[in-house]
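Just so it is clear, none of the values below were taken in a lab; they were calculated from the coordinates. Source: prediction; values computed, not measured.
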Structure I
Amino acid sequence: MLNTNPQPNPVREAQINNRLGQIHRRLAEIAAIEAKAALVGGYGSKGEFDPERQRLIEETDRLLDELAAIGGTLPFEPKP
């Protein structure tokens, strides 16, 4: 159910944005590991990180929904 009158919650907004930052950094780490592994066939070259990546993406979706519900904003604007 969409909240048409979001109640600002600056503490929760900060927590969500902090967690989104952590997720972003971890996804970047995974991408870097997989890129290196692809060159040498090392750990990460065969989808070993797929379950973690999927879990992080799903968590991101939930957090973005919650952020929208409380009327929060991202600390950055996505590029068009």
Structure II
Amino acid sequence: MNDPREFQYVILDYNGVSWLVRDNATERGPGLPSLLADGWKPVRETPFHSESSVTPYVLILLERDHKDRGSGFGFA
């Protein structure tokens, strides 16, 4: 049976900047509100504490049903 869900990892830093994790690399991505508007839902969050020279960040696992996929403009 095919799973109708997609999964996406996102790294979000303290300043709200996000990176998408794809193919063992990261690329700058849209903000979290844009991803949520496109039908992505948070499943699990893993916070990472800050060292004195590193900005704190969180790793977020998102999922989306294929049927919930938006048009890219925030519409379902």
Structure III
Amino acid sequence: MSQIEEQELGFEKALAELEKIVGALENSQLDLETSMEMFKRGMTLYRYCKKKLDEANLKIRDILKEMEEVEPDDNRTSQG
């Protein structure tokens, strides 16, 4: 997946396309070549979505860590 395609696709659209592919692979009798192409595209989308989720998880951890560092200072100033 190219960087331009990633920017245009976004997480939600990538996930929706991945879900369609999974459904088609599970419920259809596709020929082998079509199945392999869909599987390849699905794996690309899976890696993209996983990367985005991992990035979001790291951002959330950073925010929570910052909040933990700020809260003790806030408690001391309000008590003193």
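General remarks:
- Structure responsible for -2000, with helix-only ellipticity at 222 nm (-39500 (n - 2.57) for each DSSP H run of 4 or more, over all residues; to 500) calculated and labels I, II, III on offer: II
- Rg and Dmax of the Cα atoms in Å from the coordinates reads 16.0, 53; which among I, II, III: I
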